[in-house]
Structure 1
Amino acid sequence: MYIGSKGWFVSELKKIGVSYHEGRKIESYDASTLANLLESKKN
């Protein structure tokens, strides 16, 4: 899995306990949305 890929963002979000966002599984979002979500959750 490459750093910055969709799978990487999903695994990083799951490490911090995020599996759903706005009632949808995080796997259903694209990589750019996941990148923004990860950045907002880290801050």
Structure 2
Amino acid sequence: MNLSTILLTVYVLVWPVIVAGTLTVIVRAFFADWRQARREGRPII
């Protein structure tokens, strides 16, 4: 395997990690806002 193949493999495999991290941040923020809205007795929308 040459270097370009290894770099391309790493590049392709890093995307799911980035997407999973971003989705985790969004989901955690959503649930934090949801819990706060429930505590305050107001709708989230």
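Which one of 1, 2 has P(r) over Cα pairs in 5 Å bins from 0, in percent, as calculated from the coordinates, equal to 5, 27, 39, 23, 4, 1? Numbers along the way, then the final one.
On the way: 1: 5, 27, 39, 23, 4, 1; 2: 5, 20, 14, 12, 11, 9, 8, 7, 6, 5, 3, 2.
Comparing all candidates, it corresponds to 1.
Source structure of the calculated read-out (helix-only ellipticity at 222 nm (-39500 (n - 2.57) for each DSSP H run of 4 or more, over all residues; to 500), -31000) within 1, 2: 2.
Values quoted throughout were computed directly from the atomic coordinates according to the rules given, and no laboratory measurement underlies them. Remember, it's a predicted structure, so these values are computed and weren't measured experimentally.
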